[in-house]
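J.: Next up: some structures, all given as structure tokens.
A short reminder: the numbers here are calculations on the coordinates, not readings from a lab. Small disclaimer: the values here were computed from a predicted structure and weren't measured. Cβ atoms are built from the backbone, for glycine too; each structure is taken alone.
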Structure P
Amino acid sequence: MLITNLRVVLADAVIEGGALLLEGGRIAGVYAGDAPRHTGRRVNGVGLTAIPGIIDLHGDMLEREIEPRPGSFFPVDMAVHELDKRLAAAGVTTAYAALSFWDVDRPESVRGEAMVQQVVRELGRMRPDLLTDLRIHARFEVSTPTVAPLLAELIEAGQIQMLSLMDHTPGQGQYRNIEQYISFMAKWRRVDPGHIEEELRERLAKAGDLMGRWGIARDIAALARDMGLPIASHDDDTLEKVDLVSSLGATISEFPVTLEAAQEARRRDMHVIMGGPNALRGGSHSGNISAREAIDAGVVDALAADYHPATLVQAAFGLAASGALGLPAAVALVSAGPAAALGLDDRGRIAEGLSADLALVEDGPRPRVRAAIRAGVPIYWDAAMAGR
């Protein structure tokens, strides 16, 4: 396939009126001027910007596709296919579906042990036929150590592609402000704040001290390192927390909640990840550090979908339009940045020899993904592309 008349976003430059030649699943040519003769499929890309296929290393959407309302479950294979289409339409070509290893004492939940096992099994079976390269990101909640044996079993079986270590115990991390936590959870779950307070007292009683919660995490992290998995920490809030997770082998700091923690993670050569929704909206939904503030401070390496994949392309183009970053640097936050954090050296940039993973975006006040291509094959192609 030859795509002509494109604006092409490279790692450090933008080509106007360029062309891309895709052959054998790879980028075979990047042209700044006249395109070569080509007898195969030829697509006119006038008005479109070609960026690398977006890489999302943390998206919580699959659990919501399976259980969109409490107690209302849909078939796992249906949920995977629907999320797969949604990701492709957002320009995402590689994604890590975040599954929570947490609350296994609630078997009726999407986070119950039986459901987690089913999701891992089904996604592994379906992966070769999906539109996107959809992988599993295991979120290990260290305050519920009973999940550790199942997680260890799946890691050893090669069914997990990324591990994050997290502690959502209120009073630290994302929910440092307990009153704010109670208010947020009451609104989110539409229950009386007193019910959340009662649950919180029970949870804090079970959680134990900080170091006790993290004891088993050391063993899980060691196993993940042996299997070559990227390891992330989550909601780093203090220098001591960054020191702890770094000692366990974490090389990624997801959604740090203070600028000081983000700066310390960067000092330790960790990849700092902020949320696409945070960057798009200009603030954290839970009152923590603004992604834009962290970007302005120069400590952000990548953006993740968190709970909304469409925010990634919108945030990247919005940052460029505002002048906060040049277009190559803004696009790198959703492509080359996550690729580097995950050790994916075959994608994340538009360059000869790399995988032909692309998103074609129509720029404007609200950019629109018109097409997505993975390994040279269109996986999303909307009506505006039909006449091209």
Structure Q
Amino acid sequence: MIKIGITGQSGFVGQHLYNTFGLFPNEFERIEFSVKFFEDQSLLSKFVSNCDVIIHLAALNRHTDPRVIYDVNIGLVKKLLAALVLTKSKAHVLFSSSSQEELDNPYGKSKKEGRELLIKWARASNGKFTGLIIPNVFGPFGNPYYNSFIATFCHQLTHDEQPKIEVDSSVKLIYVGDLVKVILNEIRSATRIDFLEIESTDQRKVSEILKLLETYKAQYKDLGIIPELRNIFELNLFNTFRSYINIKEHFPIKFTKHTDSRGAFVEVIRLNIGGQVSFSTTVAGITRGNHYHTRKIERFAVIKGKALIQLRKIGTDEIHHFYLDGNEPAYVDMPIWYTHNIKNIGEEELYTNFWINEFFDANDPDTFMEVV
């Protein structure tokens, strides 16, 4: 069992790492971290002494005073170093640096100098160190106006604002899930690499990305159509976009019900990609689901009976409740990293249509059990 601690655990990359480690309970034990540890050397030392691996992500990216960025980031590294020395730690330390190391700005300087300080510690103490040079990261739950322009664009479009391109450059990108896989591989290999430049998985112009996001807004948010997703980048970008939609305000969405003497007709889903459609009946009082996905797109459509659909984002306590009635057919889409279920709360059988964007693969189900 490898004991792992993440400084910056609640940040964008930190929460994805923390949640992914939770998928391997027999391999990793997560050591909880709080930002207050940096204000109390005894708490920080206790944290360090409990870890076999420490991923140092905590850093300041933006501030009105550039000098503050440098001072804060170097200060955090020095506090971590003091704890490593005090506890005689033999932990494998992974340091999150940036491609901005080569730029003449306070953030890049703080990252380069912080990495060099940790290299000196590792060499002096015969420790393990990996310096990660990371390109621009995007993915669900990033902070707009802070983590990336993609986070900002997604936030603006889902809040009916119009993004503005300042410089239409070509940007090297890596999806947060792919970055997590690289870090997992480094931890499992336990190698010592002073400088590991992580390759980007995609390179796109800002205008190209904005055009895709505007398509997702027009088709998915405004009309409920699942857009064409031609490659893994577009799937990742779409799932990123979906994460910025306020699900409490957006769902459930009622279908248009056409009724005549023969009965009723409801169009359940329009999509520009394939996938798999399923149908289920659920007897009164029974709950299905209580699982989550990390990449799949899924729609629950209630067409007969009364249902309660519940969603909870992994790592949080807030539960979202959606009540659906087949007399007014409606659907709820499942965001990734949200555990979800559906319960028959009526007295008759519940009829539900399920659509998911890929065929079920028993060798790679992307389905993780967790009670809402």
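J.: Matching task: 5.8 is the computed value of distance in nm of label points 7 Å out along Cα→Cβ at positions 31 and 247. Pick the structure from P, Q.
T.: Answer by label: P.
J.: Given that FRET efficiency 1/(1 + (r/R0)^6) of positions 255 and 295 (r between Cβ atoms, R0 = 30 Å, to 0.05), derived from a single structure, equals 0.70, which label among P, Q identifies that structure? Let's see the in-between values first.
T.: Numbers: P: 1.00; Q: 0.70.
Answer for the origin of the read-out: Q.
J.: Given a value of 4.8 for distance in nm of label points 7 Å out along Cα→Cβ at positions 63 and 343, point me to the structure among P, Q it was derived from.
T.: The correct label is Q.
J.: -9000 is what came out when helix-only ellipticity at 222 nm (-39500 (n - 2.57) for each DSSP H run of 4 or more, over all residues; to 500) was calculated for one structure; which of P, Q is it?
T.: It traces back to Q.
J.: Matching task: 4.1 is the computed value of distance in nm of label points 7 Å out along Cα→Cβ at positions 119 and 159. Pick the structure from P, Q.
T.: Numbers: P: 1.3; Q: 4.1.
Going through each structure in turn, the value belongs to Q.
J.: Suppose semi-axes √(5λ) of the Cα gyration tensor in Å, for residues 87-262 alone works out to 41, 19, 14; of P, Q, which structure was it derived from?
T.: The value was obtained from structure Q.
J.: Given a value of 26, 51, 21, 2, 0 for P(r) over Cα pairs in 20 Å bins from 0, in percent, calculated from one of P, Q, which structure does it belong to?
T.: Matching structure: Q.
J.: Supply the structure label, taken from P, Q, corresponding to relative contact order in percent (Cα under 8 Å, 6 or more apart) with the calculated value 21.
T.: Source structure: P.
J.: Hey, distance in nm of label points 7 Å out along Cα→Cβ at positions 167 and 335 derived from one of P, Q reads 3.9; which structure?
T.: So the calculation was done on P.
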